[in-house]
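Listed below are the structures to be examined.
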Structure P
Amino acid sequence: MLIRPATSADHDAIWRIIEPILRAGETYALPRDWDPETALTYWFAALHQVFVAESHGEVLGHYFLTHNQKGGGAHVANCGFMVSAIATGRGVAGAMCTHALQTAKSQGFRAMQFNFVVSTNARAVALWQRMGFETIGRLPGAFDHPRLGYVDALVMYKAL
């Protein structure tokens, strides 16, 4: 698997991964009705470094790396990860997380924080825990899950 910086040529492949995740509305606190332009503008925001994970020329997942906050909080990284449904369970998210942690550390970040991990996203929670993230906060009922109603969101943190 190759993890590399994303280019504009990857937009269609990235949208094909983003769309079903947005439409399902189960793991990201983003509008479910975003169109491709709006979603890609968000994902490729000015301060986001975007990477794709590909195998044999096929994009299997992507993530962005950015500062969690500005100013005094700029030394803590933040990321957003998405994996294609056909690649789930194949180690793509773990490989991207390893890449993100290494990239963040090499850029001088001192920690990584995920601000809003939906507690019912068991695969993500388990992966982040395996990668050394600790749950440092719980936001009761902070996410309106389309099937389960209001569920908790977690704040997860790892020093680099």
Structure Q
Amino acid sequence: MDVFKTQYDWIQRTRESLFDYCETLSPADYVKELENFGGDSVQSLHVHVANCYRVWLGNRALGKSLSKIEIESVNDVEKMREIFRGTDDLVYEFLNKFSGKWDETNKVDGRGEFTALWLFTHTITHEFHHKGQIVKIGRQLGYIPPDTDLIEPQ
């Protein structure tokens, strides 16, 4: 068993339950910016998470030149799902490249050296941090979320 691919599979299934929840939000609420969240919206947090994967795993670890996803290009949950399908491909490319080499370091734009394990851990914990914020925004807008903790293994 490849433990990191299995772990990412759980993350994908958990993300899908969050997307299902986000589909219950009205289109206006999906993009609504809340002052008590620094002006962020569910939409902007999703874009931010996708960009984190692109920057840390794509550009920095894999040496790609991926452009930033602009928030204006994503107007609904289905488009966000499409973006995350590309994110999934990127994550699997990263996992395949660094499989068995988790202590291998990557120089990151004058910020120092980071191991592949640190880069993977950073991106997935970052996503879960913002998942919690997305759920909280939904609550503040009057929506009742399902349990969005990590999906249990099947």
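Only the coordinates and a few stated rules stand behind these numbers; no lab work does. Since the model is a prediction, treat every value here as computed from it, not as a measurement. Cβ atoms are built from the backbone, for glycine too; each structure is taken alone.
List of remarks:
- Looking across P, Q, the calculation of mean projected area of the Cα convex hull in nm², for residues 5-76 alone that yields 5.5 traces back to P.
- Among P, Q, structure where distance in nm of label points 7 Å out along Cα→Cβ at positions 29 and 133 as derived comes to 2.0: Q
- For relative contact order in percent (Cα under 8 Å, 6 or more apart) computed as 19, the structure of P, Q it came from: P
- In this comparison of P, Q, the computed figure 19.5 for mean count of other Cβ atoms within 10 Å over residues 93-100 is attributed to P.
- Origin of the derived value -9000 (helix-only ellipticity at 222 nm (-39500 (n - 2.57) for each DSSP H run of 4 or more, over all residues; to 500); candidates P, Q): P
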